[in-house]
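What follows draws every value from the coordinates through simple rules; no lab data is involved. Since the structure is predicted, the reported quantities are computational estimates derived from the model, not experimental observations.
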Structure P
Amino acid sequence: MRIVGGRFGGRVIKPPRNLRARPTTDFAKENLFNVLGNLIDLEGTEVLDLFSGTGSISYEFISRGAAGVTSVEVNAVHHNFIRRTAAAFGMENLYAVRANAFLYLKSASKRFDVIFSDAPYDLEGSEQVVELVFERKLLCPGGLLIFEHSKERSFEGHPALLQVRTYGSVHFSVFRMPDVE
C-alpha cells in the first residue's frame with residue numbers, strides 16, 4: 001500500500017499484520033482522486049475521514065494539499081498506527097481521533113469541505129452516515145461526501161447524490177451539499 005499522488009506520492013505505508021482493516025486499493029484511490037480533482041480544489045480543504053482504518057485516505061488528502069484532516073477511528077491499534085505514520089511522514093495537520101464515527105458525527109461542531117466514509121461493508125446502519133452529515137449540515141456549502149460501499153448498497157434517488165463510481169468491487173457514492181443554505 002502506498003500514497004499514490006501529491007507531495008508524499010510514492011511513500012509506502014506498511015501496516016502491521018494485526019491491523020484488521022480493508023484498505024482502499026491503490027487503483028481505487030488513484031481513480032477516486034482523479035474524479036475529486038474535477039469536482040473540488042483539494043488545496044486548503046478541511047477533510048473528515050471516518051472509519052479511517054490504516055489512514056490511507058487521510059494521508060492521500062494531506063499529500064494533495066488539504067489544510068487539515070481529521071481521521072476518526074475507533075480501534076486503538078489502528079488509531080495508534082495512524083498517529084505514528086502521520087508523525088513519521090511529518091503530517092502535522094493530520095489529527096487522529098479515537099472515537100466511534102457515529103458519535104463523532106452526532107457531536108461534531110465543525111464543518112468540512114470533504115467527508116470521506118469507508119465503513120465496514122457489512123456494518124449494519126452505516127448508511128446513517130449520509131443522513132447524519134446532511135441533517136447536521138457538517139459539509140460546507142458545495143462540499144462533498146464520498147461514501148465507499150459494496151455493490152449491494154444504493155443511494156439512488158437521494159437528492160444530494162451527484163454520481164456513483166465503481167472500481168472493481170469498490171463503489172463510491174459522491175454527494176454534494178447545496179451551494180446555498
Structure Q
Amino acid sequence: MRLPERAQGQVRIGIALEVPPPYGPALQRARAACGDPLAQDIPPHVTLLGPTVVDPEELEVVGHHLTDVAKRHAPFTVHLRGTGTFRPVSAVVFVQVVQGIAECEQLESAVRSGPLAQDTRFNYHPHVTVAHDVPEEALDKAFEDLAGFDASFQVDSIQVYEHGDDGVWRPVRSFRLAAER
C-alpha cells in the first residue's frame with residue numbers, strides 16, 4: 001500500500017464504509033489465511049477516500065465536510081459477491097460490490113471534494129481488498145477461496161479511519177447517512 005508521507009503532528013486518515021460482522025471478520029480471516037501481512041492492520045472496508053494526510057487543525061473542517069456529505073446521502077444496501085482482481089496493473093484480489101455501486105460512487109465523489117479534493121491514481125472502483133502485494137500463489141488462493149463469497153448489509157454511515165504509528169487503521173469517527181430515499 002502506498003502511504004503519503006506525513007510530517008510531525010500530521011494525521012493520516014482514510015474514509016470508508018465498514019464491512020460489519022460477521023462478514024468483516026470473515027474477510028479479515030480470509031486475508032490472513034492467504035498470508036497478507038496487513039490482514040490484522042486494515043479492517044475490511046469499501047474505500048471512499050484513500051490514505052490522506054491532514055494537519056490536526058484541518059480535522060474540524062473535514063468533520064464539517066463529512067457531516068454535510070452524510071446529510072445528503074441516504075442509507076443503502078451493499079451486496080458483496082465473488083472475487084475480482086486488478087492484476088496485472090496491481091497485485092490485488094478483491095470481493096466485488098455487485099449492489100450499491102452507484103451509491104458508493106456518489107459518496108466517493110462527494111467525499112473527495114471541498115477540503116478533501118484530490119486527484120487519484122486510478123478510476124474509482126468500489127471493492128473490498130482481500131489480498132494485496134502477496135505472491136501470485138497467494139493472490140490465486142484468495143481469488144479461488146472467496147469466489148463463492150456472498151453477503152449483503154445495510155450501510156448507514158461512513159467512517160473516518162486513522163492510521164496509527166503502529167501501522168494499524170482504526171475507526172475514529174462515524175457520520176450517519178441521513179437523507180430520505
Structure R
Amino acid sequence: MTDMPKIEVIVPEDELLAEIDKLAETLAPRLTGEWTVVSILIGATPFTSDLMKALARRDIHPTLDVIWLESYRDARESSGRVVVRADLARSVKDKGVIILDDVFDTGRTLAFAKTHMLAKGAREVITCALTQKPWAPRGENGVDYCAIDAPGRYLVGYGMDDAGKYRGLPYIGALD
C-alpha cells in the first residue's frame with residue numbers, strides 16, 4: 001500500500017451534511033411541479049445522494065438522472081474542453097432541471113450542462129455546486145446555488161479526487 005499524502009480537513013462530515021441540509025431548505029420552495037436532478041458524474045455523486053435525501057425529508061421527490069461530463073481527466077487543471085462521456089437516460093422536456101456539480105471553478109462545465117439541458121427542452125435550469133472556488137465567476141455567470149465557499153486549494157474527498165483517488169473520504173480535504 002502506498003503512503004497517503006497529508007490531507008488537511010477543510011470541511012468535516014457533520015458540517016458538510018448541515019450545509020447540504022440548509023441548501024435543501026433554500027431550494028425546497030422553488031421545486032414545485034416536475035423536476036429532474038441531474039448529477040454530473042463522477043464527483044457530484046455523494047453530494048447528489050445527500051441532497052436527494054435532504055429533499056425527501058421535505059417531501060420533495062425529483063427524478064434523478066446523471067450525465068458524465070469530463071474536462072479534467074486525471075489532471076489537476078481543466079483541459080478547457082468539456083466532453084460528454086454519457087448522456088441522460090430520461091427526457092427533461094418541459095421539466096425543471098437542477099444540475100449538481102462538485103466544484104464550481106471556471107464555470108465551463110456547468111455552462112455547458114445548462115446549455116445542453118435547455119437544448120433538450122428543459123423549461124428552466126438551476127445550477128448548484130457543492131463548493132465554489134474564490135476565483136469562480138459570480139453574478140450572472142456564477143452558479144445559482146452553492147453549499148460551501150471553498151479555499152483556492154486542490155480539494156479531495158466527498159466525491160472529489162486526485163487522479164481517481166480519495167473520492168470516498170467522508171469530508172472535504174485539501175491536498176497541496
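Some observations on this one:
- Structures P, Q, R were shown, and Cα extents along the principal axes in Å at 44, 43, 27 was computed from Q.
- Each of structures P, Q, R was scored by relative contact order in percent (Cα under 8 Å, 6 or more apart); the highest score is held by Q.
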